[in-house]
Structure I
Amino acid sequence: MQMRTAKFGEFLRHRKEFIKIDDAETYKRARVQLHWKGIVVRDEVEGAVIKTKEQQVARAGELLVAEIDAKVGGIGIVPPDVNGAVVSSHYFLFQIDEAKCSRGWLDWFIRSGGLDDQITARGSTNYAAIRPQHVLEFELPLPSLSEQNRIVSRIEALAAKVEEARQLKREVTAELDSLCRALIINPSDGPITPTAMRDLVKLRGADVVVEPTSTYHFAGVYCFGRGVFSRQKKSGSEFSYRVLTRLRKGNFVYPKLMAWEGAFGIVPDACDGLYVSPEFPVFEVLEDRVLPEVLDTFFKMPSVWPEVAAISMGTNVRRRRLHPKAFLKYEFPLPSMTVQRQLRSIRERLEQSENLRGETAAKLDALMPSILSRAFHGEL
């Protein structure tokens with residue numbers, strides 16, 4: 001179906017109204033997310049915190065455009081929960097004439113990236129901005145209102161199915177993860193055996209002398225149980241450490257500084273051979289006593305992190321460090337090897353399932369852009 005093209009000026013009206021901020025009142029502030037991800041509540045603060053006393057009030061259903069960030073997708077429809085939030089003069093608000101263009105149609109067009117090629121950076125390199133008149137010149141395909149509503153209903157039905165598939169994927173992962181944790185906390189074959197970590201792992205020393213002309217690919221460990229990841233590459237002349245530790249697959253590692261926030265992990269295949277500084281104690285796992293998957297599962301449990309915080313040293317809460325000597329004294333609730341092997345089997349199935357779901361997720365991520373492209377080319 002061929003659709004006519006219309007300028008935003010046919011159905012938008014720029015609304016420029018300001019209020020005076022009262023220092024004693026509380027105000028909700030809006031934030032425009034980048035990459036066409038919409039508008040959210042930034043925070044709620046007292047008027048005294050807001051430096052610019054002339055502000056605009058966003059209304060649900062209006063189009064909100066960030067003057068500077070529009071060029072990177074800082075545009076969206078104000079949702080109901082952001083109604084009444086204030087924004088500065090660096091944002092533009094537009095009322096939508098829904099007798100000509102439905103909010104849903106405009107919203108999905110924006111979220112599809114339909115404005116990518118239309119937004120041209122204005123002004124200097126350091127202050128590339130758009131103005132209200134530029135917004136009114138943007139264009140979109142605009143069928144009849146009834147056809148807009150029909151296509152929007154179809155998009156939303158398909159989007160709901162995509163989200164349902166994503167939610168199912170999250171639930172399956174969470175259930176398998178919970179099962180692994182339950183095997184450690186409540187093993188099926190009897191009580192656990194509190195065992196000092198020094199009997200389960202062996203501290204490795206730094207084994208690489210840094211050469212200024214050599215390049216080193218570093219690894220890091222995310223907080224909150226998100227594991228080991230690949231970081232940047234650096235020349236030996238770019239940092240002050242004289243020695244490093246080269247990671248091996250299956251090692252256990254953590255940063256001294258952030259361990260108390262769940263920054264623990266087993267080195268995966270993807271990080272085998274990467275490097276960490278002396279600020280990261282690295283341990284060889286004694287697999288005749290404990291399997292790496294068991295350690296990984298246990299130390300990713302949020303209930304464990306306060307125990308780690310209690311044995312970390314430092315007067316400043318944010319600067320507490322977990323030293324290897326204290327960590328090696330920590331008593332681990334060691335289940336039997338039978339239970340450990342059960343956990344390993346579940347983790348293997350979980351990994352296989354995650355690989356499959358990763359492929360599915362990629363297909364789901366590609367599905368919505370495909371749906372939206374078809375919608376705005378009259379093919380839905």
Structure II
Amino acid sequence: MIAIPHNSNESNGNKFFPRYPGANSIEEERRQALERARMEPLVEIVQNKGESECMNGLSGVYGPPDELCDFEKVRQPPFEDCGDGTGFWGQLGLGCVSRLDYVRNVLLEGLREEERMGVNPYKLGIVAGTDTHNAIPGAVAEDRYIGHRGIREGTPEQRLGPGGLHPHGVVANPGGLTAVWAAENSRDGIFEALQRRETYATSGTRITVRFFGGWDYPEAMCEDWSSLDFATTAYEEGVPMGGDLAPQPEGSGAPRFVVLATKEPPDPGGSESTPLQRIQIIKGWINAEGQPAHKVFEIAGDPNNGADVDLETCERIGTGFDSLCTVWIDPEFLPEERAFYYARVVENPSCRWNTYECIRLPEGDRPESCSDPSLAKVIQERAWTSPIWYTSPTDKNASAKR
């Protein structure tokens with residue numbers, strides 16, 4: 001079995017607050033951490049009640065703001081910051097918000113726990129879901145969203161409304177998808193891939209993403225990315241998403257990461273798929289002062305390509321990429337700092353579901369949310385890969401982990 005934490009953005013810090021009930025020694029804490037890591041190899045990063053990758057402005061987060069962290073947030077300021085504590089009532093949109101409600105900070109907390117006791121309880125691969133209550137899993141298209149709760153969201157007015165007691169309605173989204181790189185399309189093959197974290201999540205788009213890390217990938221590797229040699233070399237010379245980098249070979253420089261992404265295939269039942277805009281790598285590490293830090297690196301594509309969308313028609317404006325592939329070398333690598341890396345692939349802007357819904361309604365029948373400037377009308381769909389982890393060869397806890 002596998003346990004997958006669900007909707008951490010509503011947990012008021014409780015879901016990933018480091019606790020070891022009944023443990024009276026570091027050894028007992030390690031045993032609990034190892035068991036958690038074994039049973040809980042994945043975490044959900046997005047579903048209909050919001051995205052849980054990251055949030056700007058929370059305490060205890062060291063690094064520059066990330067402009068893409070504002071994506072599909074159900075909770076909006078002002079709210080209380082949990083700081084180093086926890087709160088209650090997050091499922092109702094109440095209580096404090098914790099940095100540990102968001103996956104990037106949980107991954108960093110895992111590095112801190114590993115630094116402290118030699119075991120990382122939060123070595124988490126990335127998945128997503130819809131959390132739909134309509135028995136239509138996978139129905140994530142923005143232009144055909146019909147809500148999540150049956151007759152409670154059976155009309156455009158209900159979907160575009162406040163959502164009642166829980167934060168649903170117009171602030172909800174169609175949910176995400178999990179992608180799995182399995183050796184075969186079977187229950188066992190898929191389950192084994194989930195266990196080894198060779199997964200990625202999307203916000204609903206069907207982008208294809210590959211992500212590998214190693215020490216000796218050739219810089220020309222992307223020149224023939226569509227051939228079988230690409231995957232063969234990637235696996236033979238390194239590890240896929242969800243894996244641990246091999247120890248740094250003597251004389252090697254910084255690790256190399258290969259990211260390949262192709263846009264969503266054409267949808268016969270809907271609109272044209274959106275071009276890709278860029279690929280980023282997010283690095284998290286524990287710095288020399290023992291503080292968790294993170295940084296976003298732009299590695300492929302063009303974040304300033306001028307792409308946009310016509311809010312009157314939802315027609316996409318501008319150009320993008322059908323595919324992107326690159327070999328990236330960490331320019332700030334320090335061998336003594338443990339770290340993780342994951343890729344984020346971002347599409348050009350497109351209309352959010354509520355914009356499609358409002359356009360379909362006669363102007364006089366549109367609810368207030370259609371003209372509310374605080375509600376997002378445009379989104380940039382995206383994918384997040386499972387991380388790849390690096391452990392320093394001088395790690396004082398290396399023997400404990402083994």
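Observations on the model:
- For 21.2, 70 (Rg and Dmax of the Cα atoms in Å, calculated) the corresponding structure among I, II: II
- Source structure of the calculated read-out (FRET efficiency 1/(1 + (r/R0)^6) of positions 74 and 306 (r between Cβ atoms, R0 = 35 Å, to 0.05), 0.35) within I, II: I.
- If helix-only ellipticity at 222 nm (-39500 (n - 2.57) for each DSSP H run of 4 or more, over all residues; to 500) is computed and equals -4500, the structure in I, II: II
- Highest-scoring label, criterion being distance in nm of label points 7 Å out along Cα→Cβ at positions 138 and 242, among I, II: I
Rule-based calculations on the coordinates, nothing more; no lab input. This is a predicted model, so every value here is computed, not measured. Cβ atoms are built from the backbone, for glycine too; each structure is taken alone.
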